[in-house]
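Bear in mind that the values in this text are calculations on the coordinates, not laboratory data. Here the structure is a predicted model, which means the values were calculated and not measured. Cβ atoms are built from the backbone, for glycine too; each structure is taken alone.
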Structure I
Amino acid sequence: MRGAVVVRETMDGHRPAVWISDRYIAQQGQAVRHQTCLAHLARDVAYAVAVSTDLVPLRLQLWLQSVFALAAVRYAFIVTD
């Protein structure tokens, strides 16, 4: 787990409340709470849709698309205020 050691050394004892990252194992457990980067999750779901006949990845992909669309609308609203 060389990667996890690098993260711990870089953080020098600091443990943030939330850590946002991809799902690489070295990035896990570095904070009190962890959130997977939605862009990385969307990429992984797109791959699952491409290689699977299961409907779960497709449903998750549709949900993520609606989340990203909602975020875009919210961001546009904030910018125009």
Structure II
Amino acid sequence: MADMAENEWRLYDAKNRLSEVVNRAMTIGPQRIKRNRDEVVVLSLEEFERLSGKKKSFIDFLKSSPVFEGLDLERDRSQAREFEF
């Protein structure tokens, strides 16, 4: 790895030192792994979610909306009214 940057790995080295690659991805930042002309990046889940723009679920979005503040969404547990067929 002498001719490569601190965050770059040849596939052969990355396979042999996978734990180190993962530890560096968690502490230093993304790690690039090269195989011929192909490249991949190992990064922490936190970094991945930040970059991919992970969004709230629809339910969380609705819960955080000011439109629904103070709205009681509890189900009415009283007896249903009687009716004839």
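When helix-only ellipticity at 222 nm (-39500 (n - 2.57) for each DSSP H run of 4 or more, over all residues; to 500) is computed for each of I, II, which one produces -9500? Each step should come with its number before you reach the end.
Details: I: -20500; II: -9500.
This value belongs to structure II.
Tell me which structure, out of I, II, gives 84, 32, 23 once Cα extents along the principal axes in Å is calculated.
Considering all the candidates, the number was obtained from II.
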For FRET efficiency 1/(1 + (r/R0)^6) of positions 12 and 52 (r between Cβ atoms, R0 = 35 Å, to 0.05), which of the structures I, II scores highest? II
Taking distance in nm of label points 7 Å out along Cα→Cβ at positions 28 and 68 for each of I, II, which is largest? II
